[in-house]
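What follows is calculated from the coordinates using simple rules that are stated; it is not laboratory data. Every value quoted in this text rests on a predicted model; they were computed, and no experiment measured them. Cβ atoms are built from the backbone, for glycine too; each structure is taken alone.
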Structure P
Amino acid sequence: MDSICVTGGAELHGEIPIAGAKNACLALMPATLLSEEPLTLMNAPRLSDIKTMSSLLQSLGSEVQSLQDGKVIAMSSSGPVNTTADYDIVRKMRASNLVLGPLLAREGHAIVSLPGGCAIGARPMDIHVTALEAMGAEIELKDGYLHAKTSGGLKGAKVPLRFASVGATENVLMAATLAKGTTVIENAAREPEIIDLADCLTKMGAQIDGAGTSTITIQGVDRLGGATHPVITDRIELGTYMLAPAICGGDVECLGGRMSLVEAFAEKLDAAGVSVEETPRGLKVARKNGRIRAIDVKTEPFPGFPTDLQAQMMALMCTAEGVSHLEETIFENRFMHAPELLRMGASIDVQGGIATVTGVERLKGAPVMATDLRASVSLILAGLAAEDETVVSRVYHLDRGYEHVEEKLGAVGAKIERLSDR
């Protein structure tokens, strides 16, 4: 099993290209099930999660080709569709549940395993189920599988979400494109990935209004066509690499970054003493004069501070001047990186959904273990600021969401290498 070794102390200077968004691509790929015509995605990230979704779609009968070193995904679902998503694939990744809506819309029935992924909270499927039931689906949980069917197809309906779930919004959005009548999603998620999915579906012939707001209206159509669509920039990878020069000094330009993707995050960086400047090519980030200042953070749905950047921000706060409080409101189990940061000399006290971090002068390198995707990269960031070597094990989590981390950070001056036990 691979691990990553980081030797701290080096400032970072140069450019880091930001990949296409993992979470956007994983939602876009199941859209191929809605049409018999080809769907091609450009600017795709090269990640293990994308391979998992490709395998799932292939198991359902779709043709999936990876082109141009994985940056282009060409898909077609013109043949017969298998409507059972097996546990052996779905267990690897939570986004696998996004085939449920498209399968119901196309075939009128589906059997989908309950999903897996990072162990960072319950992330229940009940929001998805309740929403699809409002559109006429009958769904029963049996032996770890959701058995869903419709009588005469999905029907447009008012669909209020009890929580602004990104996944549930995406599932309903795709299902509603082929439903009979008008569907209105209330309390819809507003993330950029939702807008990206709506843009792609619109290119395929869907009629969608309000994506990016809390109310999305979809007028169902009889059929969708094909499309070619570029995946948006990954705002979580962007935020992660924006933190790199903040935590160890220097200046880095994140190519492809846009302030509109990370406004709430950039505001917190500014308050902490980090300069973020928009350039023609992306975002340039550098630490201002002096030590990073402690700030308080509360995770919220977009456009608030992203939960997927909480662990990385905690790594920065570990060496900040003063005491910071990080409140996690999205997932109840997302401070598993804290004990590993403690091994590196951090001062962190976790009480319920709030972590209190008292900054220390310097972290110390140590062997640590990644517990989930975002925790893994937070430990690498901490290693950049630590004395001596930090070895992060179980980096298969990392490979689910970050492509070529050691190459990207190494290119701007980080002392980082991948170690293989094979």
Structure Q
Amino acid sequence: MTFAFSAFLVFLVIGTPIVFVLGIAATLTLLLIQPEIPVTIVTQRIYDGLNSFTIMAIPFFVFAGAIMDAGGISRRIVDFASALVGWIVGSLLMVSVVAATGLAAISGSGSADVAAISAIMQPELRRRKYDIDFSAAVIACAGSLAQIIPPSLMMVVVALVSNLSVGAMFLAGVLPGLLTVPGILATAYIHARRGGPQYREVEPFSLARVNRTFWAGVPALGMPVIIIGGIIGGIFTPTEAAAVAVAYGLFIALFVYRDLKFREITGLMLRAAALSAAVMTIIGTASIFGWLVASADVPALLSAWIKTVSSEAWTYLLLVNVLLMLIGMFMESLAAILILVPVLMPIAIDFGINPVHFGLVVVMNFAIGMVTPPYGITLFVASSVAERDIIQVARRIFWPWLMMTLILLLVTFVPEVGLFLPRLAGLL
């Protein structure tokens, strides 16, 4: 395994795409270090890694998110958010955070949320002379909540590799995700209070406008209700729920909002297929690497070492948080989950840690990793749409990042924050 990990790091450092890093490192290990194992195991493991009914939920969720994004959902959520919080100092920042949170409950993709909200909000932020770097940082953090608030693709993958209930994982993310929102809003408000007069240009509150924009957004907000309610109620499986979400999204976008045209569906399918193919290829190649890790008995060896330095669950969780924070800074989240969760989850169970709680901690760490330089994919998206250098935006990320980290620590050491809703629903 030393050769496999060394090859993995070398290819990663020289800039090889992660999907190739996983496959090449595993294949070279088999060819050079373990020639007694036929190389055909590579194709077998890729097939086995993708041969799952649950994993089919991923392309459906991606397609549903693309439909709702193109179908006018982003604009209606921004309108509703503006009616709710547009009267507060720093109104555009508040609207950005609330709108990104609402979109997170629909798309399941942090980068897609950040791109959509940034495209809508950045022109007005620039016109009112807001701090564009701080605004981009706040939008990046709020958009990354899509990995915590269901439906989250990351949670589907964690549930898949850990054999956990997708419904339990989805519910576990609700309270932590919603608790993070006030923290990000607080940092935005403090920034606005210390800013100039441009932050005090607000809209008067109107209950009539709140009512109008709410009802305009109800059809779109029905999607998370259908997905989560259907899974928890046992009406359909996660994969069936994703397929229903696609059908519902098409109905809303084509016949209710009418912002989507039939001729645009083919383009959305191709876009969703391209993104899904990238995700599925990572899952397939990661299964080879995961098989090598398991066959070398790495989980047992790592567990034995960890127990020599820690005999308490809380110290293990602290070590895992530090490890995942560091890895999230440099590595693509889905690949990291596929490699690390099968190794770390059994150790967590040995320590008596609830697997759903541990899965939530993993997801929250990688959600924070999405806004942490140098990798930070949502940070890249936000800075790109804002037409700012990534370094300039990264300099303003600390306070919203700190709020997300504090909520992570709360969830880590107070498990019931995440487990309350799954227990209430009878999924634990």
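Some observations on this one:
- Between structures P, Q, the calculation of Rg/Rh (Cα atoms, Kirkwood Rh), for residues 41-224 alone yields its largest number for Q.
- Entry that produces 2.3 once distance in nm of label points 7 Å out along Cα→Cβ at positions 129 and 209 is calculated, selected from P, Q: Q
- Taking distance in nm of label points 7 Å out along Cα→Cβ at positions 249 and 321 as the criterion, the top-ranked structure out of P, Q is Q, with the highest value.
- Origin of the derived value 1.00 (FRET efficiency 1/(1 + (r/R0)^6) of positions 241 and 385 (r between Cβ atoms, R0 = 30 Å, to 0.05); candidates P, Q): P
- Here the criterion is relative contact order in percent (Cα under 8 Å, 6 or more apart), and among P, Q the highest value is seen for Q.
- For helix-only ellipticity at 222 nm (-39500 (n - 2.57) for each DSSP H run of 4 or more, over all residues; to 500) computed as -24000, the structure of P, Q it came from: Q
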